[in-house]
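Below are structures written as structure tokens.
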Structure I
């Protein structure tokens, strides 16, 4: 279980670093704190991970983020979207509405998974394999 949590954490750090780079920030300006919710969702072309997590900025204030990544994300190219959430954000996701109702999405969209009621036919591995840890 610890290896799975570490893989999940590493994928979210990749997403957070991708957000920083896409917004001309230093990756040291943001610090991953913890994941709040995670769900696997289907899309027309791929399976995706939706996640809410908390990160702190240089001011020390916690901010809730949404990330969508390809399943097994360990490269920046696998990050579809990573963005801070506003208090008013309440985007629609069929996949998360069924399995992770507390998971929040940006109202403006930008994510690909869960837009249609497409079942996700896979389960997330609960493996302690080292193959995904570098």
Structure II
């Protein structure tokens, strides 16, 4: 699971809102890698570049951005729960500014719902 999820090229397949990915640094994924994402959220087109700040295969992936609509951090963790079963967690943390800060109370539950959809979708893809 972690091999698939940690490959940014797969993001448009399982992230509901992401529709394009572009590597800004050479592959493979490693600390310092930069990846540009294009997404649609709340009817708005978003473009942002994540930098990989922590990566331990099969354990954790942390991506941060300082550009785009607001500074954001996305964390994936993987934990083996039994043979052939892995628990993946997906957490987004953001620090909205300006108009986005006003919308923050509405965005949090929407992000949580989007995360749950994303996790269900990746589970369905990998269980085929």
Item checked: Origin of the value -6500, where helix-only ellipticity at 222 nm (-39500 (n - 2.57) for each DSSP H run of 4 or more, over all residues; to 500) was derived from one of I, II -> I
Notebook entry, point to check: If you work out relative contact order in percent (Cα under 8 Å, 6 or more apart) for I, II, which one comes out largest?
Noted result: I
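Every number in this text was worked out from the coordinates using simple rules, so none of it is lab data. From a predicted model like this one, the values you see are computed outputs, not experimental measurements.
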